[in-house]
Structure P
């Protein structure tokens with residue numbers, strides 16, 4: 001199963017990078033940092049627990065909100081990682097502001113300070129990415145509520161988290177370029 005999950009994750013990452021590149025949100029190589037990537041390990045159990053409660057009624061929310069978490073963590077990394085990097089669980093810090101249902105608004109409005117078209121455009125991007133992931137999962141024809149379904153979901157939200165972080169890093173002006 002590990003080989004299948006690795007392939008699924010890689011394929012999902014590639015297709016989401018293309019989608020974000022075509023939408024103008026990521027150019028070139030995906031910006032990333034180990035600090036942000038490793039932060040997911042401490043946040044994922046509580047995120048997945050909360051998201052699984054939403055998966056049947058609101059699958060795009062259960063998936064897409066991971067992207068917002070990635071954006072918020074990248075923003076915190078850019079602004080003051082000395083403070084925010086110490087939080088054991090930044091996801092719970094975000095969620096506890098107004099609850100899971102309002103995580104999108106908290107991140108876009110309060111954390112990233114977006115308004116107007118930017119507020120709406122990021123919402124559209126997250127929706128596109130979440131629907132893309134839903135389609136990829138459906139295409140796999142995985143038995144619902146199975147062990148495989150759980151792991152595919154966990155890998156999917158991890159990829160969406162990374163994509164969200166990359167979008168915010170790009171928005172902050174970071175670029176990954178080969179140094180000669």
Structure Q
């Protein structure tokens with residue numbers, strides 16, 4: 001006997017009503033994008049039935065896609081605007097990139113295409129490399145999950161006078177993005 005097919009449209013609506021809205025996702029454009037873009041098309045086939053659960057999904061040993069609610073919270077806090085240029089970085093950035101395209105941003109997954117108004121790092125990071133922070137325009141934003149002292153918090157960084165200032169706004173369990181760890185420090 002085979003398992004019944006998942007009704008992805010119903011699962012998508014349930015995600016919006018039971019995960020996103022209760023966690024403060026109110027940006028109309030973000031909600032519309034999350035309702036329109038089929039997340040199941042961006043996850044490995046074996047994980048399609050879990051596409052709308054609020055958990056990370058492993059992507060072919062390269063890392064993980066961020067759960068829907070933290071991603072939507074980051075996008076809401078980042079206040080993406082149609083016409084802005086955006087960079088999406090992550091182990092599986094295609095879904096997040098498609099959400100931003102739906103909202104009307106010009107999206108790249110190539111750092112050389114900068115400068116950018118918005119950079120979304122889809123994953124938890126201990127450090128944000130200078131290569132990213134230098135490609136943000138003055139007044140631009142970085143959206144990510146910062147790992148500090150063992151705690152991961154969703155955060156928006158804003159560039160003012162060439163410096164990134166961070167607003168950390170919610171603890172979250174996000175899988176670390178490979179390659180964004182703080183270098184080890186020698187101690188006695």
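Here, each number is a calculation from the coordinates, and none is a lab measurement. Note that the coordinates shown come from a computational prediction; the quantities given were computed from them, not determined experimentally. Cβ atoms are built from the backbone, for glycine too; each structure is taken alone.
See the values below:
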| quantity | calculated |
| --- | --- |
| Comparison of P, Q - label where relative contact order in percent (Cα under 8 Å, 6 or more apart) is highest | P |
| Which entry (P, Q) yields the derived value 13.5 for mean count of other Cβ atoms within 10 Å over residues 52-59 | P |
| Ranking P, Q by Kirkwood radius over Cα pairs in Å, for residues 76-163 alone, the structure that comes out highest | P |
| Mean count of other Cβ atoms within 10 Å over residues 44-51 - structure with the largest value, from P, Q | P |
| Ranking P, Q by distance in nm of label points 7 Å out along Cα→Cβ at positions 124 and 172, the structure that comes out highest | P |
| When FRET efficiency 1/(1 + (r/R0)^6) of positions 28 and 132 (r between Cβ atoms, R0 = 25 Å, to 0.05) is computed for each of P, Q, the largest belongs to | P |
| Which of P, Q yields -6000 [helix-only ellipticity at 222 nm (-39500 (n - 2.57) for each DSSP H run of 4 or more, over all residues; to 500), calculated] | Q |
| Value 21.9, calculated as mean count of other Cβ atoms within 10 Å over residues 92-99, assigned to which of P, Q | Q |
| With P(r) over Cα pairs in 5 Å bins from 0, in percent, for residues 12-115 alone derived as 2, 11, 21, 24, 22, 15, 5, 0, matching label from P, Q | P |
